Structure I
Amino acid sequence: MLEKEFPDTKVLYTRTTDTYPALSDRANFANNNKGDLFCAYMLIQLRPAACLN
């Protein structure tokens, strides 16, 4: 998604699956890769109300 909007930008992900690295591991990852910007996005999938019954 970000790569498409910013093709000249190198985008690295701390995770692409349902894993939960510690915040310190994420910060170390950004620092080790000489990150200029660190963004955190949280997306939650909502189920239709019918599935909750």
Structure II
Amino acid sequence: MSMMEIIKNINNFIAEAVARIFSPSEDAYPSVGVQPYSGDTFSGHMKLNW
């Protein structure tokens, strides 16, 4: 490999990494919004034994 080819490969590797970091996410989460908490809250006292 010539020196120019090595530099080209390193530059390509870094450019792909930067493009992947700053590209829009590919997550497929459903758009359901915020879900309210419908459980019971803790109203007692908990004793911690250290």
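Going by FRET efficiency 1/(1 + (r/R0)^6) of positions 23 and 39 (r between Cβ atoms, R0 = 30 Å, to 0.05), which of structures I, II comes out largest? Mind showing how you got there, number by number?
Working: I: 1.00; II: 0.20.
When FRET efficiency 1/(1 + (r/R0)^6) of positions 23 and 39 (r between Cβ atoms, R0 = 30 Å, to 0.05) is calculated for I, II, structure I comes out on top.
Given a value of -6500 for helix-only ellipticity at 222 nm (-39500 (n - 2.57) for each DSSP H run of 4 or more, over all residues; to 500), calculated from one of I, II, which structure does it belong to? Don't skip to the end; give the middle numbers.
On the way: I: -6500; II: -13000.
Matching structure: I.
Taking 0.20 as the value of FRET efficiency 1/(1 + (r/R0)^6) of positions 7 and 31 (r between Cβ atoms, R0 = 35 Å, to 0.05) derived from one of the structures shown (I, II), identify that structure. Please report the intermediate quantities before stating the final value.
Details: I: 0.90; II: 0.20.
Traced to structure II.
I have 29, 17, 8 for semi-axes √(5λ) of the Cα gyration tensor in Å, calculated from one of the structures I, II. Which structure is it?
Working: I: 29, 17, 8; II: 53, 21, 6.
The value was obtained from structure I.
Every read-out reported here was derived from the displayed coordinates using simple, explicitly stated rules and does not represent laboratory data. Keep in mind the model is a prediction, meaning the values are calculated, not measured. Cβ atoms are built from the backbone, for glycine too; each structure is taken alone.
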